[in-house]
Structure 1
Amino acid sequence: MIGASLYFLQEKILFLPSTLAQDYQYDFRYPFEELFFETAENVSINAIHFKSENPKGVILYFHGNAGDLSRWGIIGEHFVSLNYDVLIMDYRTYGKSTGTLSEQGFYDDADFCYNYLLKFYSEDDIVLYGRSLGTGIATYLASKHQPRQLILETPYYSILDVAKHRFPIFPVSALLKYKFPSNEFITKVNCPITMFHGTDDNVIPYSSAQKLKAVSPKLLTHFITIDGGEHNNLISFENYKDGIISILE
């Protein structure tokens, strides 16, 4: 029965969206444009495009598995303060976004956002940033395109790897519909890669990120360990803040 629940309820386990009314008004400190992308039939993706005065580039940010843009937009403002434009999208069923969840849908919507940015920025101005769930999506995009760099905060080897760690007694390989195989995508990435991961992360094990590093292009990959860092507090550590400033400068 538990195994059946894992199969039929895996969307509720993996994805924790909160929703917003379509007339919800965002309130951020920096100038922004609210966008809606019709990425497929019956799919509308809500996004926020922050603008800085003299941008050094643009960050395409893919957020974690919980919440919506009212929260993640505030986190994205940190990068606007470093003189970057930022585009953050809400996944299908998150916030004001609509559509049916699917792994391919995540990839297709992300690719749509990347191509949108190419209308306004050169490709070597685009930085891909993924956090938690979003690291697999950002890595997928980097494997298909040629961005300036790829930044991964609390990445995983694959969602399957994380599921095996969490549910070791179940045949999760057969049960899991969502794989997000970052380990396969990252071998095809040709831009600089920076990974940040905390040793005390109890959501995505530090060991999963280390496995991803092991299969990443060695000459392109920089792995920054945050001693004592957990899943949601890396921004409070100086070596995370110093690392971000260093690579974005």
Structure 2
Amino acid sequence: HINGMTIGGSLDQALRSVCSEQKRRCDLVHSAARALLQSDQDAETYYSETVRGKKRKELRRQAKRLDELGEITFSLHRDAKGLDQWIDEFLQLEQQGWKGHGGSALDSSEETGGFFRDALIGAAAAGQLERHDIRLEGTALAMLVNFHSNRGSFSFKTAFDESFSRFSPGVLLQLENLKILENPSIAWMDSCAAEGHPMIDSLWSGRRHIGRFSIELKGVSRRAIFRGLRLGEDLMAQIKGREVFDPTEV
């Protein structure tokens, strides 16, 4: 099984080609479309053409009301300066919200907290880290982590202060993130969000199709087991009314 692979990408194409040559089945068994940011437009034009007018008006109102509370600053960091303190703030911000209360925040365990810290430090050392934050009088309201990889980028994690949710600080920060469209070294950004995410899907019009593939192994008994399991998967999908979308077949 291979999970999380881009459908129609170069790896998908190579895998299907090899499986065809070896006369193995390579089945796409699940697919999801998550928000993708990709456009030749600048940030302002993309925003005005993608986000409906009513929502833009509401975001302007929220930004104005937030600005009335004090000095609002947006920051972008691409180096390791102040990184340890920034990571501490991010983990604390996430921990004090619903994820912390539910035990799913990064800092709810040493393993996930340590992984996050190591990932950011390593990415910064490799020149692949980008950090955004929005602050009120110096206090973080929302923080965002992006990872760059060659011409692509991944919007990995967002944390925000839920006591300011009426101002949508996370959304306001994502509006700043649209400026990635004006970075000539980055061609696209994957949201890493769940399919149908109400916030990011309303801001980004593109979709990236991600799939899970099952590959048949060699041997008579293994082939028989594989085909039996796949038949069961297909029957369950039919019962649940779920279809697997393969954009390569469109």
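Values quoted throughout were computed directly from the atomic coordinates according to the rules given, and no laboratory measurement underlies them. Just so it is clear, the structure is predicted and the values come from calculations on it, not from any experiment. Cβ atoms are built from the backbone, for glycine too; each structure is taken alone.
If helix-only ellipticity at 222 nm (-39500 (n - 2.57) for each DSSP H run of 4 or more, over all residues; to 500) comes out at -12500 when worked out from the coordinates, which of 1, 2 was used?
Clearly, the read-out refers to 2.
Kindly point out which one of 1, 2 the value 36 was derived from, the read-out being relative contact order in percent (Cα under 8 Å, 6 or more apart).
Matching structure: 2.
Once mean count of other Cβ atoms within 10 Å over residues 220-227 is calculated for all of 1, 2, which comes out largest?
By mean count of other Cβ atoms within 10 Å over residues 220-227, the leading structure of 1, 2 is 1.
Taking distance in nm of label points 7 Å out along Cα→Cβ at positions 52 and 92 as the criterion, which structure among 1, 2 has the greatest value?
Largest one: structure 2.
Say we calculate percent of Cα pairs over 22 Å apart for every structure; which of 1, 2 gives the highest result?
When percent of Cα pairs over 22 Å apart is computed for each of 1, 2, structure 2 gives the biggest number.
Given a value of 4.7 for mean projected area of the Cα convex hull in nm², for residues 20-67 alone, calculated from one of 1, 2, which structure does it belong to?
Comparing all candidates, it corresponds to 1.
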